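Asks: Multiple structures follow.
None of the figures in this text is laboratory data; all of them are computed from the coordinates on show. Owing to the predicted nature of the structure, the values given are computational and were not obtained by experimental measurement. Cβ atoms are built from the backbone, for glycine too; each structure is taken alone.
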Structure I
Amino acid sequence: MSSERKSHWEKIYHGKATNEMSWYQPKPITSIRIIEDLKVAKSARIIDVGGGDSLLVDHLLDLGYTNITVLDISEKAIQSAKNRLGTRANNVHWIEADVASFTPHHQYDFWHDRAAFHFLIDIEEIDFYVSTVSSAISVGGFLVIGTFSLGGPKKCSGLEIQQYSSQSMFEVFKSNFDRITCTTVEHITPVGSTQEFVFCSFQRNDLA
């Protein structure tokens, strides 16, 4: 885990309340719609990468999903989510790790990443991520990535990001994944500004 990267995110999460973060969503409508459209089984192994203090885990529990993992680099973000969930936090697997160096111990049926992947701007880290999801997602399993689009911000939380189009996203993952759909989404931040995201869903093929 990069100590510099971890330190940066701990400072971010110590500096603001959850509902003050630019990525805050009281209900992650796009992610939930994709999960429902893909008919992800309630017992599926789901991992939310960079999920930290996102409310997606709350809604997944409400919907009856029983095998949820949340990964985040920030201890503060994870603790905040645990505090919010109370005893329901015991029904979630929590991993404090940097996805740029994360090695999963088993496979997942559904990998969700909203706004974590686009912070990887070095080709070595991008390649590592692609290699990780290619082995960590079961054949037939799903990968959903949400990043800033070409019309979105070029920086977030003081860090440079990598923008993507639906085509450039497909080019990154095409070796081991078949594209299902891509959509552009406008996210309204707590201060009222608009951020444009592209969400792409893929299915792991058996060609690797």
Structure II
Amino acid sequence: MINAPKYSAAGVPSKDAFVLPSDLFDGTVNEAVLHQAVKTYLGNQRQGTHKVKTRAEVSGGNQKPWKQKGTGRARQGTTRAAQWRGGGVVFGPSPRDYRTDIPKKVRQLARRSGFNAKAREGNLHVIEALSFEAPKTSRMLELVEKLGLTGKRVLVLTAGAKPNVYLSGRNVQRLEVLPFAEATAYDLLLAEALVVEADALSTKEGA
């Protein structure tokens, strides 16, 4: 049984700790799977648009610079060669797709490992349902301050999409708001502290 501190929606700590669901928080942190998931995520963010010109693509060099013999200089066939200024690049990068995929169960295991890692470090905080009638950045800053997370990279996970909560944290530096089901293993590891709505853990969306 793993517990986490619980707070009200206003950031007031509760006397009783929140018992985290055992099927999601089993205490296991699989570092190899976490590494694989993060590597795949970062690779999928690459555009792969890097490009250099080969000797077949640079301009000029359609004539031999000088005759083959008798000049005392090394023989040259074209100014497009790599050793010439403005020549082509040998074995340079060309556009490619870096996108890879991992099995769904591996991705889910990495996500569970990320949650377990934060819970083990004591960096997971459970909060009651956040209800913002309108976007209010100052209210979000006040909540972060009451939780003692000022200056940390904070990830707030809500039970489903909550536009007003998202807009309230959009302009806060080092803070991100995501629906619980959309958080990846990379998001969990990047954050220094997690703030999760209790309702999200009760339903275990996307677990």
Structure III
Amino acid sequence: MNNHKTHWENIYETKAESDFSWFQPYPQTSVDFINLFKLPKTASIIDIGGGDSHLADTLLELGYTDITVLDISAKSIERAKARLGQKATAITWMERDIVDFEPQRRYNFWHDRAAFHFLTTEIQVIKYLSVVGAAIQSDGYLVLGTFSDKGPAKCSGLEIKQYTEASMSALFERDFKHIKCVDEIHVTPRNIQQNFVFCSFQRKRLPIL
């Protein structure tokens, strides 16, 4: 078991949902992007680092039928399944470290709130870019939410990498067209403000083989 996985299993084993700084009962910014793109209810959606976030619940409530949640922590997935009950069977769950993920299909919509910024080395970022390139279909969408340059430098005891609209856009410009970025001030359960930047992109059309 790698160190990051051990860390996250311990976090989810020992803390309640309300102890997580990232907890939000309703993912409004993420839903706003989904509405912006007018995704059909049959769109294939993957939530990276989704763990026991409430995006999966929200997607089900909105009528989406092809939902995948990927997280490094088995415990976080267990918690989400317990909360969702029978509804959990409508979701595909993957216990994976994102840098080791080998997608077996392409998705219409890739969502990542606060997973990407934990990748702090160049090789991790390069692997993430490779996975994203392989996983998103032509004209599909990518939404990333990270701490901004005005946000924290650490989360859950780990260092993170801050981003701006410019630095994030530069990373993805080879394979993606920049669409829109928004700033979000997330208020934690302990009433602390955290500055996020959310950026959206569209996959450039893949060549026809």
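Asks: Identify the structure, out of I, II, III, from whose coordinates Cα extents along the principal axes in Å was calculated to give 94, 37, 25.
Replies: It traces back to II.
Asks: Tell me which of I, II, III gives 2.6 when you compute distance in nm of label points 7 Å out along Cα→Cβ at positions 37 and 157. The partial results should precede the final answer.
Replies: Working: I: 2.6; II: 0.9; III: 3.4.
Computing distance in nm of label points 7 Å out along Cα→Cβ at positions 37 and 157 on every structure in I, II, III gives 2.6 only for I.
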